1. Identify the structure, out of I, II, from whose coordinates mean count of other Cβ atoms within 10 Å over residues 8-15 was calculated to give 14.5.
2. Upon calculation of relative contact order in percent (Cα under 8 Å, 6 or more apart) from the atomic coordinates, which of the structures I, II produces 41?
3. Using distance in nm of label points 7 Å out along Cα→Cβ at positions 40 and 56, single out the structure from I, II with the greatest value.
4. Work out which structure the value -3000 belongs to, where helix-only ellipticity at 222 nm (-39500 (n - 2.57) for each DSSP H run of 4 or more, over all residues; to 500) was derived from one of I, II.
5. Quick check: 13.2 is what I get for mean count of other Cβ atoms within 10 Å over residues 24-31, calculated from one of I, II. Which structure matches?
6. Looking at structures I, II, which one was distance in nm of label points 7 Å out along Cα→Cβ at positions 16 and 48 calculated from, given that it came out as 1.5?
7. Here P(r) over Cα pairs in 5 Å bins from 0, in percent was calculated and came to 3, 16, 29, 29, 19, 4, 0; which of the structures I, II was it taken from?
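Bear in mind these aren't lab numbers, they're just calculated from the coordinates by the rules spelled out. As the structure is a computational prediction, the values presented were derived from the model and not from experiment. Cβ atoms are built from the backbone, for glycine too; each structure is taken alone.
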Structure I
Amino acid sequence: MQAAVSSGLEGILGDCGGACQCATCHIYIDQSWLDQLPEMDGMEDDMLEGTAAPRLAQSRLGCCVILEAVHEGMVVTLPPTQI
């Protein structure tokens, strides 16, 4: 989320600044990358219940996905809306 907001990427709002409180950084991670991310915690899971766009199996909150070098090339799709 922080990388997207800092880069001015349209479609990621991050209204809460990364505090996992607003779900305006909802993203869809390509299925092939999901097992390379830490499991989501209960707070993220709860926040994904309130997203503006449909929650899918590959839904995550961008503020909870910490990028590392191993994630180079990860495919992420933005939902049609955040609010």
Structure II
Amino acid sequence: MADVINALIVERVRDLGATTLSITHDMGSVRKIADRVAMLHQGEIVWDGPRAQIDASGNAYVDQFVHGKAEGPISTLTGRR
């Protein structure tokens, strides 16, 4: 179903000349619908750039998230309760 929604977004953008903003953790969706990508970590933008650069962003946060690595600067321990 996600791919149906992705296709609808791409079609609407193309047909209407619209701009969209999507918030997702689904990298498949990002790769299908995005022209540009921004990554947020703890409320701050830690990287932004063209979708084509996401796999070679040079950013440790993006690399860890995109490639599903356990090790890196993103921790599940946020200090919050």
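1. I
2. I
3. Largest one: structure II.
4. The value was obtained from structure I.
5. Values: I: 20.1; II: 13.2.
Derived from II, not from the others.
6. Numbers: I: 1.5; II: 2.2.
Structure of origin is I.
7. I
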